[in-house]
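Please go over the structures that come below.
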Structure I
Amino acid sequence: MATKRFKELKNLSNAELTTKIRESESQLFEVRMKKSTGQLEDTASIWRLRKDLARMKMLLGQVNLDAAQASVKAAR
């Protein structure tokens with residue numbers, strides 16, 4: 001399942017990826033608050049959200065790095 005999700009994320013633009021990151025961060029906050037108040041039944045959702053967030057941030061970093069390297073090559 002994770003590889004399918006990763007392939008979907010690779011096709012997103014920078015703006016869409018940034019939006020998804022913000023949504024995931026707010027969702028992670030909500031899930032953590034539910035856990036602290038005892039309302040969360042699926043504690044594995046925290047782990048899944050953290051991993052998805054890490055994947056998205058890694059992809060965004062790679063895209064930014066590729067863009068930076070391309071601009072350096074173009075400047076030479």
Structure II
Amino acid sequence: MFSMIQSTQKIIKIGSSVGVTIPAKELKRQNIKFGDEVEVIIRPIRPSSAEDQEVIKAAKSILDKYREDFNNLAKR
């Protein structure tokens with residue numbers, strides 16, 4: 001059985017082409033070897049808007065303020 005590898009990778013230059021790397025620990029975990037065929041799905045990540053950044057900032061503030069409470073809830 002396999003599980004999906006999901007990560008954010010930067011496009012890198014490889015000769016006159018471009019590519020992405022796959023983290024070695026994920027290859028090992030999935031028992032994927034050099035030469036194996038894999039399915040790749042490309043989905044560009046777009047920068048977030050100013051409004052998104054405000055929501056993220058507020059969420060981080062709440063997480064910081066109530067970190068101990070969240071940790072205690074997670075242990076239940």
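For the read-out distance in nm of label points 7 Å out along Cα→Cβ at positions 15 and 63, a value of 4.1 was computed from one structure; give its label from I, II.
Source structure: II.
I, II: which one has Rg and Dmax of the Cα atoms in Å, as calculated, at 18.8, 53?
Among I, II, the structure yielding 18.8, 53 for Rg and Dmax of the Cα atoms in Å is II.
I, II: which one has helix-only ellipticity at 222 nm (-39500 (n - 2.57) for each DSSP H run of 4 or more, over all residues; to 500), as calculated, at -30000?
I
Please state which of the structures I, II yields 9.0 when mean count of other Cβ atoms within 10 Å over residues 7-14 is computed from it.
II
Any read-out appearing in this document is the output of simple, stated calculations on the displayed coordinates, not a laboratory observation. What you see is a predicted model, and the numbers here were worked out from it, not measured in a lab. Cβ atoms are built from the backbone, for glycine too; each structure is taken alone.
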